[in-house]
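What follows is a set of structures for review.
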Structure P
Amino acid sequence: MIDQSVIAFTITALIITLTPGNDTILVFRNSLSGHRSAGFATMFGICAGLIVHGAFASMGISVILTQSATLFQVVKLAGAGYLIFLGGQTLWAAWKNRDKQLVTSQSESSQKPKSVAKSFGEGVLTNVLNPKVALFYLSFLPQFIAPTDPFFKPLLLAGIHIVWGIIWLSIVVLMINKMRKILTNPRAKSIMDAICGTVLVSLGVRLAVNE
């Protein structure tokens with residue numbers, strides 16, 4: 001079912017997807033910490049989180065979340081705490097590596113890459129613990145759905161959002177992989193870890209304090 005509302009949602013969802021946020025920063029961070037597989041695993045974890053929110057919205061669980069101020073605050077603070085935790089880990093990695101600028105490429109390549117399973121889990125948790133994604137599905141999607149639309153239209157719109165996410169985050173992973181030799185230089189890696197860590201902590205704090 002392709003109508004004007006679907007086209008409008010597709011364009012709007014693209015703009016929202018391209019806006020830097022938790023997902024982009026986490027994929028960037030994990031693509032640097034691991035190999036390309038870690039970046040893609042994070043992306044699929046994020047998309048799995050979107051599917052969870054879509055399922056919750058269809059079952060009405062998200063309505064409970066948004067109607068209960070206490071539950072909303074608990075989930076919000078859990079999500080914020082997790083982002084701050086990930087950011088703190090990244091800042092600690094940057095601090096530890098600050099004096100490793102003379103490490104040889106051989107020893108650098110021997111470092112254990114980030115686990116694919118761990119990357120996937122981080123992607124899922126970061127998204128599932130973000131109540132603002134639930135609000136997006138409950139408040140934004142209905143603007144593009146009419147009472148006469150078929151029952152599967154919400155699933156179609158959610159699918160469009162997920163596809164845009166896959167495309168954009170795949171581009172991020174491939175860009176990082178292309179620039180890996182530059183970005184994984186010990187000095188550059190330390191700087192990028194510091195930036196990613198700071199951004200993740202900032203996003204966590206913003207999530208915690210924003211209403």
Structure Q
Amino acid sequence: MEPFTQHTGWVATLNRANVDTDQIIPKQFMKLITRTGFGKHAFNDWRYLPNGDMDKNFELNQEHAQGASVLITRNNFGCGSSREHAVWAIKQYGFRTLVAPRVVQGDSTIPGFADIFRNNCLKNGVLTIELDTETVDKLFAAMSNQPRAEATIDLPAQTFTLHTKTPIQVAFDIDPATKDQLIQGLDEIALTLQSDTDITTFEKQHNVQWTAKT
């Protein structure tokens with residue numbers, strides 16, 4: 001997959017919590033037998049009116065959101081079924097980075113992203129950034145005052161910078177192994193193949209031992 005180090009792109013906002021995978025890519029589009037062609041169907045039921053026209057009221061259809069590669073949204077994004085197609089749709093739509101808040105309610109915490117969705121993002125080179133609610137509220141407020149703005153994500157430095165009139169820069173946490181995997185552009189298969197020599201050696205030794213015992 002494509003390595004992720006630094007990225008600068010236009011920002012879009014989707015001020016909705018609990019966006020599930022069926023909204024990201026409705027089930028009727030999962031009949032495709034390839035991993036391509038999902039981007040045009042992302043958020044299909046929100047993007048299009050029943051007659052097939054674009055719904056001008058939908059956030060991502062607004063002029064200032066066109067060409068966006070960074071999405072700021074709300075908590076529990078990607079909940080619902082575990083379909084990896086949802087991440088394919090997100091990436092093929094054009095998004096490289098997703099930002100969402102973790103919401104703390106008493107002793108419980110609602111994550112920014114559903115676990116399986118977040119893991120599927122990693123497999124496809126999409127960076128998920130989880131911030132606290134107050135910080136995400138500030139990002140939404142800044143975008144409300146300046147709808148057309150860019151953001152820069154520096155993964156090695158673990159910073160997110162929103163380039164509004166008064167720039168906002170925040171640090172984010174990420175698992176070190178996940179960070180390294182994204183920077184190197186390694187999916188699970190590529191990560192496994194890094195140990196190809198060790199695996200081959202083990203298999204040869206295992207086969208010899210098995211033959212000797214039989």
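Quick note: the coordinates plus some simple rules give every number you see, no bench work behind them. Treat the numbers as computed from the prediction; the structure is a model and nothing was measured. Cβ atoms are built from the backbone, for glycine too; each structure is taken alone.
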Next on the checklist: One of P, Q was used to compute helix-only ellipticity at 222 nm (-39500 (n - 2.57) for each DSSP H run of 4 or more, over all residues; to 500), and the result was -9500. Which label is that?
Outcome noted: Q
Item to check | Top of P, Q by volume of the Cα convex hull per residue in Å³, largest first | outcome: Q
Checklist entry - Of structures P, Q, which gives 4.0 when distance in nm of label points 7 Å out along Cα→Cβ at positions 138 and 178 is computed from the coordinates? => result P
Checklist outcome for this item: Highest-scoring structure on mean count of other Cβ atoms within 10 Å over residues 82-89 (candidates P, Q) is Q
Checklist outcome for this item: Candidates P, Q; relative contact order in percent (Cα under 8 Å, 6 or more apart) computed = 24; producing structure is Q
Item to check | mean count of other Cβ atoms within 10 Å over residues 26-33 - structure with the largest value, from P, Q | outcome: P
